[in-house]
1. Taking mean count of other Cβ atoms within 10 Å over residues 106-113 for each of 1, 2, which is largest?
2. Compute mean count of other Cβ atoms within 10 Å over residues 50-57 for each of 1, 2 and report the one that scores greatest.
3. Quick check on the output: 0.50 is FRET efficiency 1/(1 + (r/R0)^6) of positions 10 and 26 (r between Cβ atoms, R0 = 30 Å, to 0.05), derived from one of 1, 2. Which one produced it?
4. Tell me which structure, out of 1, 2, gives -18500 once helix-only ellipticity at 222 nm (-39500 (n - 2.57) for each DSSP H run of 4 or more, over all residues; to 500) is calculated.
5. For which of 1, 2 does Cα extents along the principal axes in Å, calculated from the coordinates, equal 52, 46, 29?
Structure 1
Amino acid sequence: MGLKVTLSKKFKNFTLDVSWELHNELAVIFGHSGSGKSVTLNMIAGLDEPDSGFVGSDNRVLYDGQQGVSLSPQKRNIGYVFQHPALFPHMTVQENIYYGATGLTKEVRDKRYDDVMDIFQLLDLEKKCPDEISGGQKQRVAFARALIRKPEVLLLDEPFSALDAKIRDEMWDFLKDIRRFYKIPVVLVTHDVYEAYCLADKVIVYAEGQVEHVGRPHEVFNTQTMPECEFPLFFSYMFSKGFN
């Protein structure tokens, strides 16, 4: 499976103009606030529309400005997990996850529900409402809801930033399990240098709406390519985690 992205859109303060692609790997989009990271995810998902460009997933065209193709979000089969889980407070864990399975037959839905409940260790929580479970559990429910349809691509917009360090580390392990099980392209937006270094197969550095650098983490996070303001922070993370 693969994802090919070419997007251009003019905003009030800057113009987004990016092009990149990935295969069965986890790509981190990294850069300063306002560089176009989250906007890129929204355009891939079909929540925002670019001025021009192309988005293709697994040899399927999701958006093509020249050909006038723009599939609705419901037809793109893309999983999306946000910084905040955005669970429906009046629904149980089971009902929240079922919401992500809209359009599937009952037989397929129930089979995939059993799979995600097992993968994300949620079996004891299915009758609870969001206000009865922890932050880490809520985020696992959000992942389960995004993955129950077996999407072609998984988009993650800073899903771990609001979690404490212990829960965040656990969720990183869950993400590694997800990648082994689903084998799909994953795009993660983060401001956390250590998170990017530890999780990414590929790092895509954004600067003012442009792709500044693409490479493996060890290629990107060095003295030549690291943004100056991030460089000391990066090494303080690395030393604190025992990478010295």
Structure 2
Amino acid sequence: MDRPVLWQFTYSHFNEKARWALDFKRVPHVRRSLLPGPHGVKIRRMTGQTAVPVLELDGRVIHDSSRIIAALEEAFPDPPLYPRDEAERRRALELEDFFDVELGPHIRRLAFYLLLPFPDTVVAMFSQESGWAARAAFRAAFPMVRPMMKKAMRIDRQGAELGRAKTVAALDRIAKELGPAGYLVGDRFTVADLTAAALLSPLVAPPEFPYPPPPMPEPVLEARSSLSEHPAFQWVLDTYRRHRGASAAVRA
């Protein structure tokens, strides 16, 4: 099998979901970090669409974080992210789908509503693995990239308000679903826990996130502080501490 290659954004919660699965399973892989906007030509050529993450695995090109995890479970079954018990597996996949749909796009819309007025911060978040020339070009192009991002993600005040409401609802769902062992399904870490924690990482900013962000602007810090006492916020921090682990990425 050829070494897997993950095409990614450094600062993205759906990309973090795929990275975490690769790292949890200790799968040596190469990461190719892209910049928003310029990434579109490459990814569309590979997949017919423009979203990342995209994983090249054993001759296949797989896009969508949930499909990537399903492929990893097949190719690298241990340690598992899907429960062995069939009922628990269905439950874990149902929760994965819930957080993918009801949290992921909405928390992203809230985050970028707060971040896009601060171009230097956004450029620093996405260009951590870029050379100085690519970083400078991205910064120069950002006034054109920003409206593209707003349109693609429908970023406006109404969307941000919905994003906050959906984020709070997801935090409440986690607090309600947690079992005695501190997991969403059964008594061990599963794809449900990984998905919920990864998709909440833009809000929680766990120290174990593999690409430490630059200092955040005040609106982001205020949003974070306003929810930091929620039990599920603290659960995300604990889940990262217990299960994020070291990177399995290797040099090309």
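1. Checked 1, 2; max of mean count of other Cβ atoms within 10 Å over residues 106-113 sits with 2.
2. Result for mean count of other Cβ atoms within 10 Å over residues 50-57 over 1, 2: largest is 2.
3. Only one of 1, 2 returns 0.50 for FRET efficiency 1/(1 + (r/R0)^6) of positions 10 and 26 (r between Cβ atoms, R0 = 30 Å, to 0.05), namely 1.
4. Attributed to the structure labelled 2.
5. Answer for the origin of the read-out: 2.
We did not get these values from a lab; they are worked out from the coordinates using the rules stated. These numbers were taken from a predicted model, which means no experiment stands behind them. Cβ atoms are built from the backbone, for glycine too; each structure is taken alone.
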